[in-house]
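I've put the structures underneath this note.
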Structure 1
Amino acid sequence: MSFFFLALSLLLFLVSPAFAREEKIPILLVEPSFLHASLQQKIVGAQRTVIVPAWLLKKSNGEETVTLLEPGYQTLSEKKMGHFVEQARANLSSELANLSPKFLRDEHGVIQVAMLESPQPVTASTILAPDFAAHFTTIFGPDLLIAIPSSNRVYIFSKLLPPMNSIAPKIRDDYKLSLTPISTEFFELSQRQLRAIGSFD
C-alpha cells in the first residue's frame, strides 16, 4: 500500500508542474461575425467583423489556444468587464512585442506594406493593442490601413498611398485559403480608433 502512495506522489510531482505553468489570460479577439459569439462588440462601420472577449491559454510547451468568454457573473458587472478589457489590451501589447514585421517594398526599395505573421492565434488581434499604431506611424504616417484576412496574419499600409491593386489579390487568397479566416474588410486606424471603411471583395 505504501508503494502505491509513493508511486502516486511521484506521478503527481512529475505531472503537476506542467499544469502549474499553464496560463489563462484575458484577451480580445478580432473575429468574423458568422461565428455568432455570445459576447461580441461590432467594429464601427464593419458588416462582418466583430471584437470578442476570450481567454488565451498558454501551455508550458509553447502551444497557445483560445476559448471565448461566456456570459456569467463577470460579464454582468461593468466594472469587472472594464477590468477584463484593460487587462486584455495590455496582454495584446505583450503579444505584439513578440512579433517582428516583414516589409514588402516596391522596385525602388520603398516600403509599401508591413506584415505581421505567426502561428499564434492572436496575431491579427494585436491590432487592438493600445500601442499598435505607434509601431507603424513612423513608416506610414498617422493614418493606417489594416487588413486582417486570417487570425495569424495582418497587413498594414498607408492610407495616403494604399497599394490596393498589388495587395488585394493576396489578401483575398489569404482569406479563402486560411483555416481561421477573419475578414475581407479593411480598416482605418487613426488616433487609436478602429473602423471599417471598405472591403476587398
Structure 2
Amino acid sequence: MSLRVDVRSLSSPAGVMLRGLQLDIAPGQVHTLMGDSGSGKSSLLAAICGTLDQALHFEGRVHLNGQRIDLLPTQARRVGILFQDDLLFPHMTVRENLLFATPRGNNTAREALVLQALHDVEMSDSLHADPATLSGGQRARVALARALLAQPQALLLDEPFSRLDAALRARMRTLVFGMVRTRGIPALLVTHDAEDVADATALTRI
C-alpha cells in the first residue's frame, strides 16, 4: 500500500496556501509534514480524506495503492485519521465506540476484533469503561484502536500527540509508529514538534 499526493494548489478565499507539493509515502512509512500555523497542513489532510471545508479549494490528485481517490466519496477512500482530540462518543462505552468503527459482519467476529484491538493498545481491561473515566493517554489509545478497526489503507495524523505529556507522548508515538510499520500502511503526520519526526529522510517542510 502506498500513498501519493500531488498538490497543484490548495487555496482559501484569502489566497493560495500550498502549491506544487508532491508526497510519495511508502507502505509502513510515516512521512512528516511541518510548517507554520495556517500554512495548510491540516487542510491538506482534509483534502486527502475528503472532509475539506467547502470554502477551500483543492486542485491535484491523491492516489492510494495506485487508485485515484480524491474523486471518491469520503467513506469510500479507506483513509483513517487521528486528531489532537480523541473524539470518542461520550454516550458510548469503549466497546460501543470500537464497534461503531468495526466493519459490518458476523457479530461474534466483530466482538473478537474489538477485543484484539484493545489488546493491541494495552487497554483490555477497559472494554466496558465510560470514556469520561479514562485518562488522556487511555483515550488516545482507544481513539487509535478505533481508527485502525475501520481497516484504513492509509493513516493521517493531525498532531495526535500534542496534548499528551512528554513521557506519554513518547509512548504513544512508539505505539502508533509501530502499528503503522506492522500493518504496512502509509501514514502522513502533521506536527510542530521535531521530536515526532520518525524518519529525517521522510520530512517535508512547507
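Every number in this text was worked out from the coordinates using simple rules, so none of it is lab data. What you see is a predicted model, and the numbers here were worked out from it, not measured in a lab. Cβ atoms are built from the backbone, for glycine too; each structure is taken alone.
A few remarks follow.
- Here Rg and Dmax of the Cα atoms in Å was derived from just one of the structures 1, 2, and that gives 20.0, 77; the source is 1.
- Parent structure of the calculated result 2.5, given that distance in nm of label points 7 Å out along Cα→Cβ at positions 120 and 136 is the read-out and 1, 2 the choices: 2
- FRET efficiency 1/(1 + (r/R0)^6) of positions 32 and 104 (r between Cβ atoms, R0 = 41 Å, to 0.05) from the coordinates reads 0.75; which among 1, 2: 2
- Source structure (of 1, 2) for relative contact order in percent (Cα under 8 Å, 6 or more apart), computed value 32: 2
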